[in-house]
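See the structures that follow.
Where a number appears in this text, it was derived from the coordinates with a stated rule and is not lab data. Keep in mind it's a predicted model, so treat the numbers as computed, not measured. Cβ atoms are built from the backbone, for glycine too; each structure is taken alone.
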Structure I
Amino acid sequence: MICLGKIVNTHGLKGEVRIVSDFKYKSSVFKKGSHLFINDDELIINTYRTHKEYDMVTFDGISNIDDVLKYKGKKVYIKKEDYDFHGILNEDLIGLPVYGDGKLIGNVTDIYKNVNQELIVVDKDILIPYVPVFIKSINKDKIEINVIEGLLK
């Protein structure tokens, strides 16, 4: 399962929810008929729109605020196998070894998202900007980076 984001609130009285999500491939997921998972519930998107920084969603069979209140504060997931994403998901990078100048630097432990860019976290204490000037290549087995002076401790 891949985490899309979190339901932060409801909107109106007809069961619409506000989701905060920074998922890269939102346009592939947030559309009518897509299946979302919250706790043990599988819900199907009925409508989708954006409003300010929120992804606004209603679900099939739900038309009352009382039916979505239980989801407030919960994370929203999808099944990876239900989608064919054209690109690398951040979730796929976790655990990959990172090499620079042919030497193992460490393994990816997280992807940190700040205002300007994403950062690849290596062994919990090395931050590498996830931008082309630093990333030489990524495949299913490893990440190769350009080691620039001052990047590593």
Structure II
Amino acid sequence: MRWLCDEMLGRLCRLLRAAGHDAALAGGGTADRGLLTRARAEGRVLLTRDRELSRIAGADGFFVVGETVEEQARALRAAFGVDWLLAPFTRCLMDNVPVRPVGMDDIAAMPDAARGLSGPFHHCPACGRLYWPGSHVRRMRALLERLARGEP
């Protein structure tokens, strides 16, 4: 499935991307009609915290329950069977583009502590952001694994 998250679901959007899902994030202030048009044109399910927008979207939308990103993620798993271990860390968390392995020049630009890790190292071809398996990745992987098992 492909997702379009409204501006209220930025953290959920990044979590979906971390799991390997194609998840777009709507810009702040985008009109409801624009969100619906984009979701339908791109074949995405519109995820929203806006009850009225969800009602208008019908089958093209989903009202996301839960106050925390973990509660919201569990709601998606229950409603859509979201695989939280689909392809972890294969998309840029910022712009949703699939990441690529880095070259030697990219590794040289990383902080010393990151260069000492065993990898894998990736970069986003769109924004240039570099990714390495540091403590943030370990914490995020643990969260994805808990969500995949259906644990709180």
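For structures I, II, which has the highest computed value of mean projected area of the Cα convex hull in nm²? Top value of mean projected area of the Cα convex hull in nm² goes to structure I. The greatest value of volume of the Cα convex hull per residue in Å³, for residues 7-78 alone among structures I, II is that of II. Taking distance in nm of label points 7 Å out along Cα→Cβ at positions 95 and 135 as the measure, the highest value among I, II is held by II. For mean count of other Cβ atoms within 10 Å over residues 103-110, the highest value in the series I, II is held by structure I. Which of I, II yields 1.8 for distance in nm of label points 7 Å out along Cα→Cβ at positions 111 and 143, as computed? Attributed to the structure labelled II. From which structure (I, II) was Rg and Dmax of the Cα atoms in Å, for residues 55-126 alone calculated, if the value obtained is 18.2, 57? Of the structures listed, the value fits I. Source structure of the calculated read-out (distance in nm of label points 7 Å out along Cα→Cβ at positions 39 and 71, 2.1) within I, II: II. Out of I, II, which one gives -11500 for helix-only ellipticity at 222 nm (-39500 (n - 2.57) for each DSSP H run of 4 or more, over all residues; to 500) as computed from the coordinates? Considering all the candidates, the number was obtained from II.
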